Structures are given as C-alpha cells and as structure tokens.
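Read-outs throughout are calculated quantities, based only on the coordinates presented, and are distinct from any laboratory measurement. Given the structure is predicted, the values throughout are model-derived calculations rather than measurements.
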Structure 1
Amino acid sequence: MSPAWIVPDWPAPANVHAASTLRVGGVSPPPWHALNLGTHVGDDEARVAENRRLLALALGLPAEPAWLEQVHGRTVLQLDAETLPAVRVADAAVTSRPERVLAVLTADCLPVLLCREDGTRIGVAHAGWRGLAGGVLEAGCAAMDTPPGELLAWIGPGIGAAAYEVGPEVRAACLDADPGAEAGFMPGRPGHWQCDLAYLARRRLEALGLAGVHGGHWCTHADAGRFFSHRRDGAQHPTGRMATLIWRG
C-alpha cells in the first residue's frame, strides 16, 4: 500500500503545495504500523528512512524536508538561506525559498500551516497546549513578515476535545495566555477539563486578524485506522508520528 495523506482544503495559491500524512502505506511493523515518520519513538531508523523515502516519492517532493527537533516551545526558524542549519531545535519554521519543504511531526498536537495569500512565503508550526500557551502561533505569524490580513492558515489533525482530558494547570496556563478562552474548556470529571485544541488555535489565529483560518475538523484519537495518537496508544506502547508538510513550487 502506498503512503496516503490529506490534501489541505484551503484557498492557498496554486504554487503552494501541502499534505498531512496518514499512518497507512509505510513499512514499519506494529506498534508503529505503518507510515511512521518519527525517528524518536523507538522505531528502527532504517524503516523510518524508508518511510520518508516512500513519502517523498509519492508526493514528488522537490527536496528532503527540513525536519525539526520539536520541544513544545515557540522558537521559529527562518529557513531562507541556501544551506539548512545542522541543528534545528524549534517548533515552527518559515521560508520564502522555492522548493524548500517545511515539516512538523505530530500524534495529537496540532500541525498548523501558514502562507501568504500571494504564495511568496510559507510556514509551519507544531502546537500542543504548551506551544499554544507559549505563543508559537503568534511567533510563527510574526516571522512571516506579512500583515496578518494577508495570511492564510490551515489546522491539521489533532486530538479532539472529547478525548483530551487535562488538569486545572493546563487550563490555567492557557487562560493566562488568553483570558477569553474559557469556551475551549468544558468541565469533565471532577477537577478535570476537556480541552479543545483546535478551538484554542483558531481563536489565537483569528485574534491576530488572519485572512482565513481553515481545517481543524479531525480527531487523531477517534480514528485509529488513519491517525497515530500518543494519548490513545502511548501508555501501552510507542506510537508513530505523522507529518504535515508545505512547500512552494
């Protein structure tokens, strides 16, 4: 079976290409089956390399993706130089360089794509609750060097509110960063809340004044056949990582 992916449904210009992978179509055995693209989850590195090769071939990528070492922070890498930095510890990246492929890995956190309406600059961010509270989306949009009204965003698959129970410390951190975000937390069992990450991300992006915010309709936890989910599977065994990628043609 070949690699499979979601094509983002957003009004990006024709020269902007993007994909968000599913878990099917790779060579990794259980528990990572099958298209695991993360090198940090215990899978054999040779299998991950083959999965990445198969994906690049299927998508027709113009270059190897600029994979990041993600740390749930707000650092954004500017990847406009001809040569990529050897160390890429960050949770977001932006570029105006044609054929440079940006990517983030997720398995419940949100992948967020950015692009200028004219297609001359693109970005990607990895946004879990720590990143959202820390301002990774605001930092990513600022690094686009574009008036927010000329930016588009797409929110990819992440854990849905029905499956994402958090403690009061998570709610407090998110409300400290965005006091009006109470609607992103519904009471659950005593002392806990159901957190709607996609709502929180959409709210933060819309508050910046983006021209359009799209996506945010998939739950990684609810669909084990298509998505990896650390919350669903991570307690029993390692789980894989999906990639969300964007590049300019």
Structure 2
Amino acid sequence: MSDHGSADEMVRRWQEAAGREDLVLLDGFHALKHALRFGARIHMAVADDPEGVRVLAGGLAPDVEGDVARLVRAAPLKQLVPRVHPTGVAALAVRPDREAGRAALAKTPRAAPVVVLDNPRNLGNVGAVVRLAAGFGATGVVTRGDLDPWHPNVVRAGAGLHYATVVDKVTLDTLPPGPLYVLDPEGEDIRTLTLPDDALLAFGSERHGISPELRARADHLVSLPMRPQVSSYNLATSVAMALFHWGGPGPGNEA
C-alpha cells in the first residue's frame, strides 16, 4: 500500500472511531506520554511526522519511546482534530472501566483523599485539578453538575493524567464514603486541622462557591488562609493548597 493509501486508511479509521463513547482524545505528546505511563490502551495514534514524534519521545520520555515508535502512524492531523497540537501528535485511547474506578472510590479505608468539584464551570481548571490529584496521589477527582470531566478540553488540560487517578461524575447521593471536608470562607483554618486519608475534599465553583445542599452535608467546614480584601483563589490553587496540607508537614502531619 502506498504512503498516500496508508494515510487515507488512517483518516478513515480515525473518523469512524472518533464518535465512540468508549474512546478518549489524547491531544499532544504529553497527553499520550502520560496515558502510556499509566496503562492506557491506545486504539490508534497518528502524527504528521511519526519519526519526529519518536525523536521527541527519545529526548523527553525515553521510557515510552518504544511504544510511541510502535503505535504512531502517519496521517494528516488537520483533517482529524479541530486544532493541531504543537507537538504534532494525537491519539484515541480506551476510556478506563467506570465500574472499576467507582470501586476504587468506594473502597474503605482509602489511602488518599478524593477531590470533589461542586458544579465546576471552567474546563481548563478541572483538567488542572486532575493533574494535581495525579501528582499528589489522590484517589480521584469527582464532579457534580453538568460538566463532563472527560470532555476533550479537560483531558487536554489534564495532560493525559486522567489515567493516573480516578475521574468520574457523581450526584449528591453517589458521593464516595468518607468524612466530607467542605472548603468555605467561614470554616476552620486548615492549618489547625489534620485531613484524614479517607477525606472528601469539596470545592465550590469558580463563581458561585459551594452549593447549599453540599454545604449542608459537610462534616467539617474548612477555610484557606487569605489576606483581607482578596476575594478568592483559583480553583486549582485551592485544591493544591489543600492537598499539600494533607500530604505535607503541619499540625498532625509530621514530615
């Protein structure tokens, strides 16, 4: 088969697969790299210049260079994705088993908290929170509300680290078990608290804060230190501060 024929075949296969609900778009090399590191099953991966992507992997992530060389095939990205990533590669990966993820969230006792995002609105912020949860080793990130935490823009912002932690959507009645610590300006200063490993750490939306129904379910209200007249922190910043307090030295959290 000619190179042109091979590229046409890859375009056809991609277009047939792109609408499948069990597949997730990995946009760019870093998303592909992280997904591979954390066990994602890659349905197909394409690049304008597969050899260039292999060289990139050799320089930045030699642990996945062999997988990249084996998986990535040539195809015109501009025909396949709305916006071509600067690294010139995209992939479709099988979404993790949802029931297995929910079982991990429900397991007791847990070794690390679950981050709860209450009606988030900003796709990029949710992706950033997934990266933080993966980096800190949190059990997972769950969202309430309309936003899909597996939206392509969230996965893009999360740099493929959805595969390094559990990411799911829940309702108030299907929250994972564990004491609910709600971040609220009227709460107790987080610096005086020890956050347990099985905590649910709940954060409100960027504009409206925590919802009344979730606040009413709180076992503890917790506040972050903030200078007077400063309105709020970015959502991802708040999550980072809380996870750092959970995992780092502090009252009850000896180094």
Structure 3
Amino acid sequence: MLRSVTEQSNYLTPVLVDSAGVCPVCFGAMPASSERCGNCVDALNRTQGKGQVADVVTPLTYRLGYTSDNQAAHDLRAYKSPRPSSEAQLRLTCLFWYFCGRHLTCVKKRLGISGFTHVAFVPSTRRPGSVHPLQSMLSPMIPLPRAELVLNAGIDPNRRSVHTEWFTAKPVTPVDERPTAVLLIDDTWVSGARAQSAAHCLKNAGAERVATLVLARQVNPDYEPAKPLLAELKEASYDPDSCVWH
C-alpha cells in the first residue's frame, strides 16, 4: 500500500488550504474577494441553513480539468469504465486506505467526534439502481453500519445544484450513546450538488454529523478565478502524510 501511494505522489496534486481564492468549505477555486464559492453558497441557500449540509468536506487531491491525461484523472475514469481497470482500482483503494490510516483521526477531530457510527456512499446518478463502483470497492472493508441512500431517478443527473429530494434514506438511528456521525464517501466533487444533496438527506434522516470524503476535488482550468490556484499548484508537491486538516 505504501509503495503504491508513494508512486502516486509523483503525479497527485495537493489540496491548497488557507490560500486566497480557495473556498474554505470545498477547497475549490473562487473569486479572491469571496468568503466561499458560489456552489457552496447555493447549497446553504437551498437547504435553509448551515446545519443541513455536510459539516466538513475533505478532498484527498485535485483533479485538474475534465479530460486531463495525467494518471490521476485516468484512474478516476478507468476504475469505473465499462471495462474497469483493476490497476486503477488498486491505486485508488490504496490511496483511500492510506488516507484513512493517517488522517481519519484529523477528520474526526475537526468534526468533534470520537468516531463514525455509519458509512454512506453517494449513489450513481447515471446508473439508476446500480451499486456505485466506489461502494463495491470500499464498503466490504469498512466495519460500520450502512446508511443507505436511494436515488430519485426523476432528478436530472446533469444537475449542478443541490436538490433536497435527490435522495431518500431510512432513519439513521444511534448504535450506541455517541452522536450519529456519517462518513459520506464519493469519488469526485465537481459542483458538490450530489454530495451536498446526499448530506442533506442524511441530516434529515437523523444524522447529527456528516463528513464528506472525496477522492478528488475537480478544478476547471478554464474558470478565471482558478488561475491563481493553478499557478500555486505548479510549485506544490503532494505529501501523503499531510491533509487539509493538518
């Protein structure tokens, strides 16, 4: 696992924190004069308040562009293609588990909890009724009760804003005396619409805390406010022993 992650460090991109023009919620690009990006503001507005979206968002790396040819972007496409790449699946699985081993404590500390009580995966919006490939890869090794999210197939899968009825879920009930805390997992955050819609659903189902963990935060190089972020990334190197919270 360590060897795989070390090799990936040669092409992975670190997530910037405390930089002008980087959203403090999702770590995407935003105008330097803003307090958070437009998508995160929209998510708050559509869910009527801060408590109805994810409490923390933790991306492991950036994906630069939609058609980037670097290895990281290739893996995020290839692991769930019609003929999935086992090598890509292995690399992403190693990256996820190394992060969890080193940094899940950082996420829990940021969230103010001693541990997660449930795990959930954002369902695929383009393959209604199917299990998301990321869930198939990771869930067998996560020893937590599942908070199942069910897709409302009537919502446009290309939607780029939060919809409060995009998903449904059964009640998220306590498993012990700890607050219900859900680790919500997805592969890529573009606008955050799916993940925040899922977080909203989990909160309504009884989750007291939701932490969203995504393998990659999408950055669009054609978005003008992203230019300073991209320039800063040219001088940055990926360190698997660092995360956005420490």
Computing percent of Cα pairs over 16 Å apart, for residues 156-195 alone for each of 1, 2, 3, the value 61 comes from structure 2
Value 2, 11, 18, 20, 18, 18, 11, 1, calculated as P(r) over Cα pairs in 5 Å bins from 0, in percent, for residues 84-171 alone from one of 1, 2, 3, is from structure 3
Calculated from one of 1, 2, 3, relative contact order in percent (Cα under 8 Å, 6 or more apart) reads 26, and the structure in question is 1
